[in-house]
Each structure stands twice: as C-alpha cells, then as structure tokens.
Structure P
Amino acid sequence: MNDLAQLNACQLAHLLRTGELSNLELVSQTIAHIEASEPELNALTNRGFEQALERAKEPLSKGFFGGVPWLMKDLIDTPDLPRSNGAHVTLEQNNKQVSDFVKASNKGGLNLLAMTNTPEFGCSVHTNTIRFGETKNPWSDTSPAGSSGGSAAAVAAGYVPMAHATDGGGSIRLPSSYCGVFGFKPSRGINYCTEFSGEHDLIKHHHVISRSVRDSAAFLDLTTPTAKPNFCELNEAPFQPLRIAVDYGGLLRLVPEARQIKALESTCKLLSNMGHDLVEWQQWPISGQDYFQNFENVMLSRIPLLIGLIEQATGKDFVENKWLSPYITSMAPSALILNGDELQRASDYFAQTNITVNQAMKNAKVDVILSPVQPLDYLAPDRISPYSQFEGVKDDLNQFLNYTALANGTGAPAMSVPLYWPNEGHPLGSHFYATPSDDALLMKLAFDLEQAQPWKHQYLKLAN
C-alpha cells in the first residue's frame, strides 16, 4: 500500500481509468492500510467499509475521480453513513437527503469509506470527543488541531489522498498546518454547499484537505457550478510576481512562537527567491476584539436551536444532559442571554469588514497577505478538552484563530501550504489570504510554491 499511498487522487483515477489498477484492489488495500494504522491514529468515526467494497465491484464510475476512495468529515449529512457530529450515539442522524455538494462529489465518482473525527459539533480546535476519543497527529505527540483534525491526520498518514473538510474559523487550515498537508478554503459561495436549502453559511465553508495542490484544484473544479476558472489549468499558467504583505501579529497583534517565526521567515525567503515582492503589513484596519466578539456571537447564536433539538430528542435538560460534554453544555448560559439579532448584526459587521480590509489591501497595492497559520508551535492535547468550560477557554480559542478567522467573516479565500519541515516534530504551514473571489490567484500561487519547494517526498517518512 505504501506505493499507492504516495499517489494523489488524480493519479489514482488515471490508473483506474486505464485499467492499470483494479478498483477492488485499490479499495481493499486502502482499507487494510487504514485498519493497520487506525488504532494508533484514531482519525475515523463511523465506517462503511463493506459498502465501499461492494461499490468497488461495480462498473467504474465515469466521473473524474471514478473509484478513488475518500473520507468525509463527520459534520455533514450523507445518505451513505450516519452523521454523529462527534456526539453521543443517541444524537446520531441519518438523513437521506442529498445536498448539492454531496451530489457533486458522488458525480465525480468518489467512493466514501468512512467519516472523520471532529470535535463535538465542530465547536473546538482540538479533535477530541468523549465518544470517539482523541485523534493523534501522525508526526508527533501533539494535537493535529481541528475541527477537521481527523481529515488532516488521515490524509497525512496516507489513508486517502484527499478528504472532505469544513472551515468555520480555520478548521481546514489549522490542522493542515500541523499535519503537513495542503488546506485551501474557497471564497464564500464559489462552490456548492452542504445545506439542503442551497444557501451558504455565513462563516462555514466546505472543500478538501489534500496532499497535492492538483487534487484540491481538481475537486474545486468538480464542486464549482461555474465553468470558469478551471483551477487545474492554473498549473500551466505563466508565472506572475505578486506583491505580498507579511503579517506577524494578526488581528490580535500577537507574537507567534519561535518555530512559527522560523517557518514564516523560511517562506519569505522562498517567495523572494521566486520573484515575489514582499512588504511588511503594518496592522489590520479593524479591532480584533470587536471582530472576535461578532465571531463568537455567530457561533453562540446557533446554540439555542441546538438546545431545543437535543432536549426534544432526549427528553433531558440541555445543561444536565449526560450525552453532551461539559464543554458544549457550558456554552448554554452565554448563548441564552443573546438578544436574537446577533447573527444579522454580525453579518452586517463582516460585510463592512470586508470593504475595509479590501480597501486597505488596495491602498497598500497588496495582492496577498502572508502570516503564520496559528500562533502556537504546538497545541497541547489537554489545552482545550471536552471537559473545559467555554468561558474559561474562549480567549485561547480566539488567539488560536488569530490568523485564520478573518477569511471566514469576509468570505475570502485562504490557504495553508506545507512549506516548513523541521528535522524533528511536526511540520508547519504558511497562511495566505487574498480578497474574495481571488481563488484562482491563490491556487496559482499554491501550484508555484509546490513546484518551487515540493513536499511530496516528506510523506515517505511516515510510510517507512
């Protein structure tokens, strides 16, 4: 399986189409590799291996990724497997409706093997739940972060070449950084969403975590309703030098830890050698405190509905509910004192923030902003746990999202690119932010970075 695990999804699809690789052989070997690694990594929740093997016996799908195994984050509805939200089995859902996003991935021929671990209801940055336990970072004894930690860890470990992920504050980019994989968050509304209404969430975006830029680009082509741009073709586009501003402090003007600074300086050197123009970003033209208050209100505004659904389903009081973690139940007091208009006020605030940030970038003649992905060199597994109290850790949460959360509010594209590979410990990504709808510009930069400093060979360390 080691040889197959080094191939990206596009390469596997080609081998399947040409008959050089058997669909059943690929799925069987993938499952064997997962079962050998999963007891230690703990990246998965609900599994559908038998169904996946049966699909592999059928005629090969004509979709672009026909027959390629993949995983989906356990926070969305798919008719193939129950959705747990990282919560107790009593709260599991099995919705047979199919969203546009899932329809597109199915049309692409992807074969779903399992769901990936996520914090309970995706409300934390550490992938650890009472029900499923803690996902390990395949590179070290530290946390892979979250909330798409199961997907990032699984892709890094070679379970599959790419896996579905969601990003509501950095949840694609944060674990991608610590796990050494590529994490791209598209602009709001550019691709299909998983809401049955077809309306995009205010801050949560969907895409994949992958080992290669090409897989991410090809999947974005698959799930983007418009014909252009063709993201895969950007790999062949001519190089264009960009003006890139370097941001050390983020929204809260933090000082990143030592390894993060080394990673950032290494990326700056690479970009300069490639021919990009680097300048210093003075500071964001908004209040970080105001931003995170609105961001918190968006998250908390969803809790009253969750409270009602869970109390109806279980017949138990939310705060005293034994099927929920103390972390989730401790959000109730903060959520229940909201006025009810916080979501609309946050939406208005984010719209104005987008205008303000875009104007600041335009005034500085900046195409992209580079920063660390997170301020911490390591995320200690016990720093934010299912037993934490929300009020006691929310400042830690905001600081961890210091560089990533802005793109969720403004709806801008952003990505973590795995460019820093120390001899010991886990890798670190570099964060790139562009203005909304500049997805092609950012994806082109990713292709160029991958070519200038390839990282594919790094995964051999985990395979051996």
Structure Q
Amino acid sequence: MQVRHDAQVTAETPVRRSALAEPTESPPARWVACLTLCSVGLWAGFFGPIQVLLAQQAEAIDEDNKKVILAVVLGLGAFVSVLCNPVFGAFSDRTTLRMGRRVPWVVAGAVGGALSLLLLAVADNVVVMALGWCGVQATLNAMLAAVTATIPDQVPVGSRGRIGGILAIAQTVGVVGGTGIASATGSIAAGYAVTAVVLLALTVPYSLQSRDIPLAPEERPPALDWGAFLRSFWISPRAHPDFAWAWITRFLVNLGNALGLLYLLYYLQDAIGFTSDQAADRVFVLTATYAAVLMATAVTFGIWSDRSGKRKVFVIWSGIVGACATLVLALVQTWPAAVVAAVLMGIGYGIYTSVDFALITQVLPGAEDRAKDLGVINIANALPQVVAPPVAALILIVVEAFGGVTETNGGRFSVGYCAVYASAFVAAILGSVFVTRIRSVP
C-alpha cells in the first residue's frame, strides 16, 4: 500500500528541471515577449546616454573640452562594466533565493540603473557626471549579466539563433527608443528621467514571468572561497581554445563598432558640418535607419543559421559588411554616405548579433557558471568602450595636428575622422578573420 502511495505521488507531481540542466523545450511566447520588453528597457538605459545625452552634457559643461570629457566619462564607465559584468554574473550563478538565480539581479539592476540615471539628470560637473555614468554601468551590467544567462538557462541550442535574433531586435528597439527619448524630450535632465521610467516599466513584466529556476539544495555551491572565486575568471585558452577565439573575435568586432559610434554626434558636427541640434536629430535618423535594416535581417538570419546548423560563415560575412560601413564613413564624409553606412551596419550587425550569440553559448565551458562565463565574454563587449574613447581621441588630436577639416569641391573632409573610421575597419576585418579559428562550431 505504501509503495502504491509513493508511486501515485511520483506520477502526479511534476518533475522540476534542474537549474543546471540543458533545456530541451523552448519557452512559451509569453516568456519571450517579457524578456524582449526587459531587453528594450535595458538597452534604452545604455544607449540613450551613449548616443546623445552624455555628448550633449559634456558639451554643456565645457564646450572647448567636450571630446576629452566624453572620453573620460565613457572610459570610466566602460572600465566599471568590464569589472561588474562577470562579477555580478558569478554572483548570479551562486544566488540561492527561492525566486531563482537571475530575476533578483534583473530587478536590483533596473532599480539601481534608474536611480543612477536620475543622478545624471542633476549632474552639473564632470565628477558627478562620471559617478552617475559609472553607477549606470555597474547596475545595468548586473542586469545584463542575468538577462544574458537566461538564454542558455531556458532555450535549447537549436532555438538560440531565433531567440538571439529577437533579442537583437529588442536591443535595436532599445537603442532607437533611448536615442529618440534623448532627442525628443528637449532637455538633458528630462531625457535621463524619462529613460529611467521606461527602464523600470519594461522590467516589470519579466520580473513577474521570469520562469527562473532556483538552485536545488544539492546544487548549491559551497561557501565562497574568494581565492578560487577570483581564479575562476581566468578561462584557460589552452583548455578552452574556442572560447578564447570567440572572445577575441567579439572584442575586435565591438572595438570596430565602438570606434564607429562613440563620436558619431561629433562626426556629424565637425566633419559634415551640422549644428549641435541638427546633429542630435540626424543621429536619431541614422539610428532609426540602422534599426529598421537590422530588424529586417536579424531573425531571418538567426532562423537560417538554426536550420543550417552553421554559425561561423554568418559571423564572418556580418563582420565584413559592418567593416564596409566604417570604410564609407572614413572616405565619403557626406550625409547621404552616412545613411548608406547606417544601412550596411544594420545588415552586418543584424546578422552578427543573432548568430554570434548562439555561437557563444555553444562554446561555454560548463552549465554551472553560465552567467560568469557569459560575463567574461561580455568583457569583450565592454572593454572596447574603455579602449575606443581614448584611442579615438588620441587619433583625432594627433592626426588633426597635421591637418584637420579641409574644404573640398564636394564639401568638407576631416582627416582625423577618416583615421578613426579606418581603424574601425581594420578591427572589424580582423574579427571576421579570427572566427575561422573556432573549431567546435560549424
């Protein structure tokens, strides 16, 4: 009798999947929609400031030194993100709360990001501006580490290209939305405040529908050994060469992207000749153009990659197309050429963001450290933002010392920005070449 009772309990009680197990069933559309909204808010929080607000704020604080101020603030924030993304990812892997491993960090990151954006809204000097942006980077990277890890947690390998494409669209909508908020609100403070509200509002649905799986008692890690914890961030290229090559290629592609985007507002002003207000509006137009093209390509190529089982060929060609966009900006410094570059970058980055993420999840060393390992990968996203501002500023200062903006029959031409975008082209091409060194993914 007792045996039959136990058997009945076993039959009627659903078996809960381990938090460390590879997922085998695709999540419902409702979950994908909630994660998409959360990602839109997250990327609006990042790129509203990056694309427009920080550049306008630097100019308002000291117009003569705006490039240096922007480089310092962006560089400090990116350095914070390099540290915080993998660290918070590792903490997420070890979180043992009943609500799950990821959602507590999503909620805390969104609240902290909103508060940091409000600090930026009242910043009237470089120190407060830098503190506010470092706060945004720290908190939103905690959120990003958790959001990114939910994909290998809950999406099977065969569906990750499609989901990656959807999240690429979400990222793009966030970039466009953040840029649109910054351009349309009419003041720097209002731009930050509205961005904070949007971030919080779009995080709520995912917080309530996360399907996050808590660690079972037998899966919980031992007491934290700080020495072992710090050593775990080194992932041996000898033991995991494909992970190392994936990191290098992502770093180079994102370095090219950062060199191309971080000074776009100033490029439109200094190289093409728009006023400050005109340049802010044109940044939005370029971002919207880029977004429309990206959304037309991301999911299509993600599904194509899933069905073909191939990843590398898509990543290689995406890098080449993106590199061509920076070459256009370097050599043809006109508004129509900038629009063409936005189209090319949308095609290239649409393919890249959907397929490269799926590739990355297939070279992770283990399931127990997904968020931490993805955080190490995300250093390849953040580190270029540390490197790119001072590199671009140095290139502009050195090159323009020998020849700045010149007037030609066709308009204006900046030798400094030509050198910056040529450097971006080289970085993106190298990233495409090194993808071929990954062996375990077709």
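Throughout, read-outs are computed from the coordinates displayed, never taken from laboratory work. All figures in this text were calculated on a predicted structure; none of them were measured in a lab. Cβ atoms are built from the backbone, for glycine too; each structure is taken alone.
Here is how the numbers come out for the structure above:
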quantity	calculated
Among P, Q, structure where helix-only ellipticity at 222 nm (-39500 (n - 2.57) for each DSSP H run of 4 or more, over all residues; to 500) as derived comes to -11500	P
Structures P, Q, by volume of the Cα convex hull per residue in Å³, for residues 242-297 alone: label with the highest value	P
Ranking P, Q by distance in nm of label points 7 Å out along Cα→Cβ at positions 346 and 402, the structure that comes out highest	Q
At a computed 18 (relative contact order in percent (Cα under 8 Å, 6 or more apart)), which of P, Q	P
Distance in nm of label points 7 Å out along Cα→Cβ at positions 282 and 386 - structure with the largest value, from P, Q	P
At a computed 4.5 (distance in nm of label points 7 Å out along Cα→Cβ at positions 26 and 258), which of P, Q	P
Which of P, Q leads on volume of the Cα convex hull per residue in Å³, largest value	Q
Value 21.6, calculated as mean count of other Cβ atoms within 10 Å over residues 114-121, assigned to which of P, Q	Q
